[in-house]
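Below are structures written as structure tokens.
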Structure 1
Amino acid sequence: MIRKATFLPIVIFFTTIIFGCGEEKQFHKHASEGVIEYEVTYPELDSNNIMLEMLPSKMIMTFKKDKFKSELKTAAGIIEMSVIADYSSQKMYNLVKIFSDKYVLEMNKSEALLMTATLPPFQIERQEVSTEIAEASCEKLILNFGSAKKESYTFYETCEVDLIEPNWCTPFHEIKGVLLDYRVENYGMNMRLRAIRIIPGEVEDSEFDIDEDYEDLSPEEFNDLVVRNMEIFME
């Protein structure tokens with residue numbers, strides 16, 4: 001894996017993202033570069049659960065043509081989680097920072113699909129319903145799990161953001177548009193992500209570089225050192 005010794009923006013979510021003259025640009029159709037900000041909620045947790053104060057409440061997705069980086073951070077920055085996906089190279093990088101320890105797992109497409117396969121098999125049912133999320137027109141999708149899961153998931157995708165194959169390394173790879181309202185299971189936690197704003201603008205290639213401080217792990221090491229500790233924290 002090629003690394004570049006550049007300083008990445010560290011304060012995830014709370015750093016102001018600046019484009020051009022420094023003003024946030026309004027969403028416009030077919031932007032191929034920019035940032036999507038998502039609100040993160042937890043459908044399976046009671047609203048009074050004290051854990052909600054510790055869990056991430058936002059996700060920032062930075063995108064450029066066929067690459068994206070998604071970032072989550074727990075309260076006080078104890079844990080930071082990022083995914084960098086590069087469709088052209090068919091590589092996905094799972095990065096986790098726990099206190100001062102930093103780890104990265106590099107995966108090819110088959111390894112990424114195996115790691116993200118946290119849901120039972122499902123059928124995608126497209127609905128003749130459209131809505132607007134974060135100023136983008138979206139199509140409604142129903143994920144039907146049959147007898148494997150009582151509850152169906154309702155997703156919304158948009159074709160008005162020009163990110164190439166945004167779901168290629170996820171269980172939703174059949175969906176070609178960018179998901180603006182969807183659910184995932186991550187480290188044993190069920191999360192709903194809904195876009196609240198889309199900010200088009202130039203993105204530097206260095207946004208997708210990996211800090212040289214991150215330690216490369218094998219899948220087995222990542223599972224032992226990171227996944228198990230994360231699952232314990234999320235319980």
Structure 2
Amino acid sequence: MDMSSTNQHKTCHPKSVSEYPLPAAGMTHELAQVVGQNMLVISQMDDSMLLKVAIDPSTGKPQAVAGFSIGSMFDGLHGVVASKVYPGQVWCTFQFANKLVRVDPGVGLETQPVIKQEIAIPAPGRGPHGIIEEGQNVWTTLKDSAHVLRINHTNPADYTLCLALRKPIFVARHPTSGLFYASQDQSSQILCMDQQGNAISNTPIPATEGATPVGLVPGPDGNIWFTLLNAPGTFGRIDGKG
């Protein structure tokens with residue numbers, strides 16, 4: 001596991017940063033690109049609103065936005081990821097309703113999104129947060145009960161609840177090794193699991209580098225990358241050997 005600090009290696013100089021207004025919300029969380037459309041979906045947790053954002057295909061800039069209530073306003077819409085098995089649809093987490101949902105956002109901005117599938121979180125799991133889809137399985141971090149869940153979306157009776165440390169936030173499949181990793185922010189460790197969701201190891205973040213791993217994603221270079229929330233611009237890389 002390698003770590004770099006932007007305070008030491010200031011080689012990236014973005015030319016500009018643009019901000020685009022969204023409907024007011026206390027907790028705007030995650031986004032995903034809808035397959036087959038020039039559109040993003042964005043979750044707003046405090047009132048369980050799913051935003052649809054039209055994107056200019058030539059520039060990538062947002063053009064218009066519409067918001068739709070998904071489930072109950074108290075469900076806690078949180079994680080969102082594009083589905084590969086169901087092109088054009090997305091998986092979402094309802095943290096407070098304790099379930100996963102597969103949503104068809106519909107074509108264009110004006111169409112009301114429709115929930116196509118609901119999967120209850122098996123006990124004692126609670127509080128789904130981040131979510132990914134890998135083949136017949138969806139994986140989600142359970143922030144409130146400190147688990148990572150692997151569950152077969154075609155057969156929800158087939159699942160693994162992996163006990164984690166406090167609090168798991170994001171989960172990702174390593175593009176080289178095929179192993180799964182989850183960031184655990186309060187314990188400042190990263191969990192490694194096999195393809196069935198069984199724990200292999202926990203790796204602590206060296207205190208000299210910072211703490212609180214949060215964002216964690218597979219990169220196009222064949223590694224997993226993550227950020228440290230409580231550090232001066234520090235990020236880390238997990239290679240194919242872990």
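Taken together, the values in this text are just the output of simple stated rules run on the coordinates, not laboratory data. As the structure is a computational prediction, the values presented were derived from the model and not from experiment. Cβ atoms are built from the backbone, for glycine too; each structure is taken alone.
Observations on the model:
- Looking at FRET efficiency 1/(1 + (r/R0)^6) of positions 65 and 209 (r between Cβ atoms, R0 = 30 Å, to 0.05) over structures 1, 2, structure 1 comes out largest.
- Top of 1, 2 by Rg/Rh (Cα atoms, Kirkwood Rh), largest first: 2
- Once mean count of other Cβ atoms within 10 Å over residues 169-176 is evaluated on every structure in 1, 2, the highest one turns out to be 2.
- Among 1, 2, which structure scores highest (criterion: mean count of other Cβ atoms within 10 Å over residues 145-152): 2
- When relative contact order in percent (Cα under 8 Å, 6 or more apart) is computed for each of 1, 2, the one that comes out at 26 is 1.
- Each of 1, 2 could give helix-only ellipticity at 222 nm (-39500 (n - 2.57) for each DSSP H run of 4 or more, over all residues; to 500), but the derived value 0 comes from 2.
- Read-out FRET efficiency 1/(1 + (r/R0)^6) of positions 105 and 185 (r between Cβ atoms, R0 = 30 Å, to 0.05), computed value 0.55, structure in 1, 2: 2
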